[in-house]
Structure formats: structure tokens, C-alpha cells
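Enquirer: Please go over the structures that come below.
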Structure 1
């Protein structure tokens, strides 16, 4: 598929996809060049980009994602370092989830109070 179709499937812009390629998050497994020099992508690239999007949404930086992607491809990052990175990110996700749960509870209280006020007016 061409870049515009990939953009449509992932919700990313073509420039974001090109950026991910430029910084090394997409490699030759994900991007092939045709004789016309157009980029072509396989279905596995959709899944790969969706993982990148999700990882960024929970706090992974581009540098961390690059480390993980490159480590998976080349086994350059020592296993203990990879495990440590993943443990830290899981803890960070748990912390953020706890914070979101607290905000949710607070908002639910406000909502209940406002609904009670509305019902009292009737």
C-alpha cells in the first residue's frame, strides 16, 4: 500500500509516517521503495505503527521506542537493559493509570453533585 492508504488506516499523517522512517522506527522490513521511488508498505506496518502510537500515548519517547525497535531487530541492547526499560515503563503506566482513576473518581463526584442539583430544581 502507498503512504496515503497507510495514513488512512493508522490515523497518522503522511509526514508523521515519513518522520518515523527518518528517525529509524520504520526500517526496510516496513518500507520498500518501488522503481518509481514511491514508498510501499505491508499490512505488518499498520500493526507496527499502531503499537508506536499506543506506546507514545503511555509515555514512551521516540528515543525509547527507537531503542526497543532496534534492540528487537539487532539484539544490540543487552537483555537486562531491555528488561529494565520495560519494567520502568510498566511502572510508569501503572502510576498514570492510578492518577487517571483518581481523576475519574473526582469527576464522577462532581457529576453526581451537579445531577443532584439539577434534580432538586425540578
Structure 2
């Protein structure tokens, strides 16, 4: 488990370094996740230890939202002042997510229909 956590943190660190070095407007952990994905594709998938560690982290993912929730409660006055902008951004991002998901599903199902596979 320790080596798998080390792998995950190293990729996050590499992502942070790239984000700051290249002054990218993308968070470092996102870049690290993309680099990890590329490494896993090139390697042929995750080993058993990385799979187990990732599943364990995903099972306890809700605990990682506690600091964010605490931060929101700490700055509740800002949420009250800027609720219109927050609501608009939530609605727009949700709509964009639905549209992208629908397009990806249409693309995936279209490829299955052309190749004669059933879902």
C-alpha cells in the first residue's frame, strides 16, 4: 500500500511542478492524474497493489470532502453575498456536463452499432 500511495503522490507532485513551471491554468493534481493515466496505459494497467489502494481511497472519498465543507461554512458570508454567481456557475457546469456526457454516450453507442455489437 505504501508504494502505491507513493506512486499516486509522485504523479501529483509532478503535475504540480508542471502546472507551476509552465504557468498552466489547470490544477496540478489534474495534470498528475492525466500523467498517471498515460503511464498506466503504456504499462498495460495498474498492478494489484495500486488497484487495492485506489479502491480503498475511493471507498473513503467522502471523508476528503470534510475540509471543503468546513471551508464553505467558514466563508458562509461570501456564499450569501455571491449566491447568484455560484448558482449560475453550478447550473451552467451541470448543463455542460450533461451535454458532454450525452455526446460521449452517443459516440460510444454509435461505434457499437456500427461494429455490430450489442450493449
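Read-outs: derived from the displayed coordinates by stated rules, not from any lab. Remember, it's a predicted structure, so these values are computed and weren't measured experimentally.
Enquirer: When volume of the Cα convex hull per residue in Å³, for residues 59-98 alone is compared over structures 1, 2, which one is greatest?
Expert: Sorting by volume of the Cα convex hull per residue in Å³, for residues 59-98 alone in descending order puts 2 first.
Enquirer: From which structure (1, 2) was Cα extents along the principal axes in Å calculated, if the value obtained is 53, 41, 33? Mind showing how you got there, number by number?
Expert: Numbers: 1: 71, 39, 19; 2: 53, 41, 33.
Traced to structure 2.
Enquirer: -26500 is what came out when helix-only ellipticity at 222 nm (-39500 (n - 2.57) for each DSSP H run of 4 or more, over all residues; to 500) was calculated for one structure; which of 1, 2 is it?
Expert: Structure 2 accounts for this read-out.
Enquirer: From which structure (1, 2) was Rg and Dmax of the Cα atoms in Å, for residues 19-66 alone calculated, if the value obtained is 11.7, 38?
Expert: 1
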